[in-house]
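Enquirer: Below, each structure is written out as structure tokens.
Coordinate-derived values only; no laboratory data. Quick caveat, the model's predicted, so the values are computed rather than measured. Cβ atoms are built from the backbone, for glycine too; each structure is taken alone.
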Structure I
Amino acid sequence: MRLKQTLTLADVQIVVEAARAKARQHGMEGTIAVVDRGGALLYLERPDDHSANSVEMATGKARTAAYRERPSSALEERVKERPGFLMTPNQIGVRGGVPLVYQGECVGAVGVSGIGEFDEPVAVAGAAALEG
């Protein structure tokens, strides 16, 4: 039998704090979602001035990255060639979701929404904090 690594609340807090810090570097706050490898929501924070849509976007980006074990931006690129990939349930092809990798294995993902072009760099910073 094989044992699988699992995200802990402490791991999630490391990811979220690193993402927050990166967003602050740009003078912004993002909606941040963290999911486990199966896409179940472990953490969500939405700044007061963000719309409810940012919750769905951040969570969807994180789920996409976890399911596909690659950034949600990869799906965004893929659908340009093969739009049928947009029909895959529970996945969105929008930048801002990044897998969380521990010891070479995807253990979940972080998704960021509400800060435009900085969504993906902020998510990358969160993921890098877990890997480091």
Structure II
Amino acid sequence: MPFIDFSKDDRAKVDSIRAKTLKMIMEASKSSFPNEFAAFLRAEEGVIRELILLPGTVSGSSHAIFKMSMLPIDFTVVGTVHSHPSDTSLPSEADLDLFRRYGWIHLITHYPYEMDCFTCFSGRGDIIDLKIVD
């Protein structure tokens, strides 16, 4: 797969997430446990504000599979979020492949799904800081 320079797109400048959006992500992750939760992220003005739940998404204890044909054409979609039903948010090879293909910013949550139980990654798989804002 060719290298995509995510830094050239304004959507790559996402630097924060609304606290209530993160809380919703954590509650969805808890609710899905022991299976993975997965959704897409929507941002405006550099802030992740909403989730997009794709119909047909399949979740199991070690995977979440998106039905990509259900993803709307929406230029506010900036990346993905999914949960790990373990105490680590380290990305797998499949996670890194998803990061490279779909978006600029990605969150992985992990058990026990508290507000600090997540890691944010760039489209290249680098860990990045994400501020929590009101």
Structure III
Amino acid sequence: MFFRIDPDNGVAIYDQIGRQVKYAVAKEALRPGDLVPSVRELAVMLAVNPNTVAKAYRDLQNDGVLEALRGEGLRVAKAAAERCRKARQKLLAERMQGVVMEAQQSGLTEEEFFKLVDEVWEGSLKTKAVQKRSIPEG
């Protein structure tokens, strides 16, 4: 599992960890029954305080995304995928609301707005394709 933590983006690190686990579950990179790294392992991987990882994992357990597996650690819960898809959609809808409001306030027409969305979407797909080609396979 790959995490990318940005301590300067204004989102608490434990929240970044939680969101990334939820996104991985939503897109089925993590599936029900999969074990997540231990608190200690993830803290070392991310160079963060173990208490930060523990808080993220507690929140994920409270949200029904992770469940304790006696003697083995934490695993993705059976019903986690649907919960995570809903959480992802809610977060993106909140972010999009801000973008839409800004577009409206700036005077963009609906047509201009959707043209811009299409351009950004296509640009991100091209960037993603270039990144895939530049990663050496081994």
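Enquirer: Here Cα extents along the principal axes in Å has been calculated and equals 57, 38, 30, so which of I, II, III was it run on? Mind showing how you got there, number by number?
Expert: Working: I: 39, 37, 22; II: 37, 35, 26; III: 57, 38, 30.
The structure behind it is III.
Enquirer: Given a computed value of 2.0 for distance in nm of label points 7 Å out along Cα→Cβ at positions 24 and 80, which structure among I, II, III does it belong to? Please list the in-between numbers first.
Expert: Numbers: I: 3.5; II: 2.0; III: 0.8.
Label of the originating structure: II.
Enquirer: A value of -5500 was derived for helix-only ellipticity at 222 nm (-39500 (n - 2.57) for each DSSP H run of 4 or more, over all residues; to 500); which structure in I, II, III was it taken from? Please report the intermediate quantities before stating the final value.
Expert: Values: I: -14000; II: -5500; III: -21000.
Derived from II, not from the others.
Enquirer: Next question, about the same structure. So if we calculate relative contact order in percent (Cα under 8 Å, 6 or more apart) for every structure here (I, II, III), which label has the highest result? Provide the component values of the computation, followed by the final result.
Expert: Values: I: 30; II: 26; III: 23.
Once relative contact order in percent (Cα under 8 Å, 6 or more apart) is tallied for I, II, III, the winner is I.
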